Structure P
């Protein structure tokens, strides 16, 4: 996707919606200094262009018993499409894996896995991830604390 041309009002709309997607159209218009009708058209245009995706609510991981954050480097057994494709399908199917990035360097993928506790992660690692035929190796790194987390992009 090629970058979309954004003016100052578009950027303010995006920044406000990244901070609070539950804003009413009238509140959003007031915050960005435009009319509700204009803001409504701009939001629809940003959605149509793929700039704005679906509105979601962020969940506190500890409140739902998912307090262990693990970053797992994965090496695949082969870089052939017939190996990578099924592995990426597997990743998309697992709710414990909340992020997956294809990487350059020593490791092929970086996964962020969220689980209830260390025993839960061990079960997932030993009985699920390492049993996948595409996985040639893995290294786990447990997050001790979170200094910063945001989903907002700098616009």
Structure Q
């Protein structure tokens, strides 16, 4: 059977849970994706957010791939960008066009929403991701910095 791309809605908490498990396995990071799962109510609230896009590739009832993106409204113009935050495909289902199908679905959603661009980061050495994104877009070499939150110094 062929897979289908499903846009997760508020009633798709079981698919969201399966997608988190697939991400944990694909990224070899179960602690992050399964360590402190949201409650069903929290998951429904997250899925209901207007700026959240969650897509699952489903085959025979199983999640074989997933994508999470965020719509970022811009202040300088009446437009938005979409940040493709997470994308993974189960190891047994790679090289079948699942990741490309997920991105193509996101591209259509971005066009419907009038988004200016979709952007994504790839880690150095992740040759498969870099090849995929190079095929679908334009590469920009930038630096990424993680800045930790800190209490305000005057409080």
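Match the computed value 0.55 of FRET efficiency 1/(1 + (r/R0)^6) of positions 9 and 97 (r between Cβ atoms, R0 = 25 Å, to 0.05) to one of the structures P, Q, and report its label. It must be structure Q, since only it matches. Given that semi-axes √(5λ) of the Cα gyration tensor in Å, derived from a single structure, equals 38, 20, 13, which label among P, Q identifies that structure? Working through the options, I get structure P. When distance in nm of label points 7 Å out along Cα→Cβ at positions 65 and 137 is computed for each of P, Q, the one that comes out at 1.6 is Q.
For mean count of other Cβ atoms within 10 Å over residues 25-32, which structure out of P, Q has the highest calculated value? Ranking P, Q on mean count of other Cβ atoms within 10 Å over residues 25-32, first place is P. Taking FRET efficiency 1/(1 + (r/R0)^6) of positions 41 and 89 (r between Cβ atoms, R0 = 25 Å, to 0.05) as the criterion, the largest value within structures P, Q is that of Q.
A value of 26 was computed for relative contact order in percent (Cα under 8 Å, 6 or more apart); which of P, Q is the source structure? For relative contact order in percent (Cα under 8 Å, 6 or more apart), the value 26 is produced by structure P. A value of -0.30, -1.35 for log10 I(q)/I(0) by the Debye sum over Cα atoms at q = 0.11, 0.25 Å⁻¹, for residues 57-144 alone, calculated from one of P, Q, originates in structure P. Kindly point out which one of P, Q the value 126 was derived from, the read-out being volume of the Cα convex hull per residue in Å³, for residues 33-104 alone. Considering all the candidates, the number was obtained from Q. Comparing mean count of other Cβ atoms within 10 Å over residues 17-24 across structures P, Q, the highest figure is found for Q.
All of the numbers you see were taken from the coordinates with simple rules; none came from a lab. Just so we're clear, the structure is a prediction, and the values are computed from it rather than from any experiment. Cβ atoms are built from the backbone, for glycine too; each structure is taken alone.
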